[in-house]
Structure formats: C-alpha cells, structure tokens
Structure 1
C-alpha cells in the first residue's frame, strides 16, 4: 500500500516514478535470488499514472543463466497495468576486473538543505520525503542543467534498508526535475520511462544527480543524469519525456 509520501509533483493522487521503480528493483533482487549476480540495469516503462494506494507486482524470469539473467515485472492497480520493467542481473567476476571511469572528485555536499521551488507542484509527498542539497540549478528555480545531492528521509519499506539499485532508482527519476529545462508552471514534462545502469554499487547514504535535458520542437525530451556517490561516478540514468504547454 503506497502512502501519501510517494505522491509526485503533478498530482497528490499519482505516485512519483521513483518509489514504484525502486520497489520493482527490490522484487528483481528477491526473485530467484542468486548471490553470485548483481542487478546492474533496470528499465522502467510507465504505462499510466501509478496511483497512491494499493498496487500489486508480479515478476518472472525471461532468460535464466549462469552469467546473466533477464527479469520482467508488471505492476497493477485496480486491474490495470500501470508499469512494466525489465532488469539484467550480471554475474560477479571470479577474478579482478579493472575499475575504469568510476573514480573522481565529486563536488562537496552543501552544508544545508536547499529550499526548493517547483512552481505550483504538489510538494507535500515525495518532494518532501527526499533531502535536496543543490550544487547548481537553483533548487528547481533555474531552468537549466543542474546537480543536487539527494538522500531519502524515510525508508522505501518500513524496517528495510534499500539496496543500492533501489536507492538509485528512487532518486534518479528526479533527474528531469533537477535538470529541468522549462518552467513547470508553463509546461508539463512527464517521463514515460527510466533507465538506470550501475557499473558499481553506490556507497553511503548520499547520491549526486548531475542532470541535463534536451527538448525537441515535436514535444519529446531527453534527460540524461550522471550518478555519483562521495567517491566518484557510479552510474547513469536516462528518461524520455512527454513535453507540452500547460
């Protein structure tokens, strides 16, 4: 049962894409669990708004394997399919593999949380359940590429610590807000999907989103986000956007 804390910025009755995506990753990791594999990529297609309320989730194995496993999930509410997802679990190597492109020095976490301004958006749900510390982008007020350190203020599920992939999906769906290119009071921009790839698992409680959005005149947008922990880059995310004047 989803609580009011999952409600997204567009409506108090529809979930932000982060919580149901994170819940799907949890289901992928628990389904026929293999400790020798890690969940490396999740792609979510949002079929329709996910209601704040009761949902169900079913998972199946599409392609079992010793080295790779492909999983598929369908989320339903009131008999309607609201979300589809696929996830790749990839085997952990027996020997050493060089880490390339994951080190670096990300910007420092600002000392105080930002006071965000997202126009007329609903901010009492998900927006208030995440702590935002903006490095650039003006706390949703400036409509340009932005970056923000994020961490959840409440657990995804009571009594559970979310996995690295669940935590990444929970906040990566906010890339289109952190890197918003248009004024949300004048334009609607809703992502129809989310893809997260983690070459390595993020460590610690903080995750940095560095997000930028490209929009075409035909009303389609693309948000690309770099994901980092305090040690450096750990992954990336991509969202396809529906963009329209309000």
Structure 2
C-alpha cells in the first residue's frame, strides 16, 4: 500500500476515533492526576509517565517532516515545525520535572498517550510537507500564517502561565490541593487547557491541513471532558470554590 493511500485512510479513521473518545471521556475520566484511582493495572511515577507519553510527539514529527523540509527549505514549513517543537520540547522535557503530583500513572494511560502522539506526529509531519497544502504556495507573510502564529504564541503563553501558577500554588496542611488563584484561573478552572485549545486551533489555521485540523479536534475531544471533570472535582472538594468560574471558556462554559 502506498503511504499516501494509508495516510488518507488513517486520517479519516482518526476523525472518527476522536468523536468516540470525546463521548467516552465524558463518562469515564482518564485515571491520572486528580482522577487517579485503582483498578487500571501497573503504574509508573508521573514524571516518567509524562516523559514517555510526550517525547514521541517531539521526535516522530521530525522523522517525517525534516527530510522534505531539508529538500524544499520553505520558511513557513520550518516556522510551523518550530512552533510544534516549542510546545512539545517543554511538555516532554521540562513540564514532567516540575510536576508536584506524586500520584502514579497507569501504564495503560502511558501506552495510549504514546500511541496517540506517534500517530499524530506522523500525520502532522506528513501533513506539514508531503500530503498537506503544497509547500511554497503560501508564503510566510501570508495573513493565515501570521494570524495563526500570533494566536499560537498567545495560547502558549496562557498554557505556560497556568502551569507556572499551578507549580507555585501552595498546598494545604496535609500537602493536598488548594484552589488555584490568579491570572485566568479567576475565570476558568482549566486555563492550561484553554491555552492548548488556542494553540492547536491556531496551528490548524496556520497550516491549512486536515492533519492539523484533526489535532485540534482531538484536543477538544481530550481536554473538554477533562476540564469538565476538573471543574466538578473542585466544586465537590471545596465548598468555597468560586461560583463565577467556568470550566474552560470564560463566561460561557
């Protein structure tokens, strides 16, 4: 089977699987972090779980995007690959070692994350080069690329700021969670997820590829249910949790 045929088939299935995942995660929260629970098999420390899950996202796209980019050399391809790596190098090799949670992560969750990031890296590596919009037709100065890049950096800043605030957040007397404060936490429970949604929506705008769009759809499918679960958890856990906060989208939801 030619790679192009395989690519189209996997991409179509990828959209379908994201819809199934969206429904499933609203009924069953992924068992890690605040929602960790027994019954999911062997576990690993959360730092190593995050590293093993996220590192393939930074590596696999390079394997499939770099050779065509080295041959073609179009600036917008390098720019978009750089945005991807800016997110995932931090997510894979910085974020895990700043985690304060010690709750173990089931290996099955790590394996699912590794599989997703491997497939997603291949789809977007090829979508950025061989099977996406033809390189060179859209200049780096095209409004779509400029707007997408600027929005991506806004989302990245929101995501990083939320992670920084969570890392600095004081713990209660028993070392447990407290209510996050400051920044966009005053408006939503999960501004880190909001930042990621903005990032990958912006990436899809800048790329103009179905692969990038599929990643944004997957981001919604994964993070919207988790933001909902986080919001419900905080409301259950803290009687004084701010009633005006929304789960993910300020003033809306």
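Since every read-out is calculated from the coordinates, none of them should be taken as a lab result. Since we're looking at a predicted model, the values are computed, not measured. Cβ atoms are built from the backbone, for glycine too; each structure is taken alone.
Rg/Rh (Cα atoms, Kirkwood Rh) computed as 0.98: which structure among 1, 2? Only structure 2 yields this read-out. Name the one structure among 1, 2 that helix-only ellipticity at 222 nm (-39500 (n - 2.57) for each DSSP H run of 4 or more, over all residues; to 500) of -3000 was derived from. Considering all the candidates, the number was obtained from 1. Across the set 1, 2, FRET efficiency 1/(1 + (r/R0)^6) of positions 7 and 231 (r between Cβ atoms, R0 = 35 Å, to 0.05) reaches its highest value in structure 1. For mean count of other Cβ atoms within 10 Å over residues 63-70, the highest value in the series 1, 2 is held by structure 2. Taking relative contact order in percent (Cα under 8 Å, 6 or more apart) from the coordinates of each of 1, 2, which one would give 20? The read-out comes from structure 1. When mean count of other Cβ atoms within 10 Å over residues 143-150 is calculated for each of structures 1, 2, structure 1 gives the greatest result.
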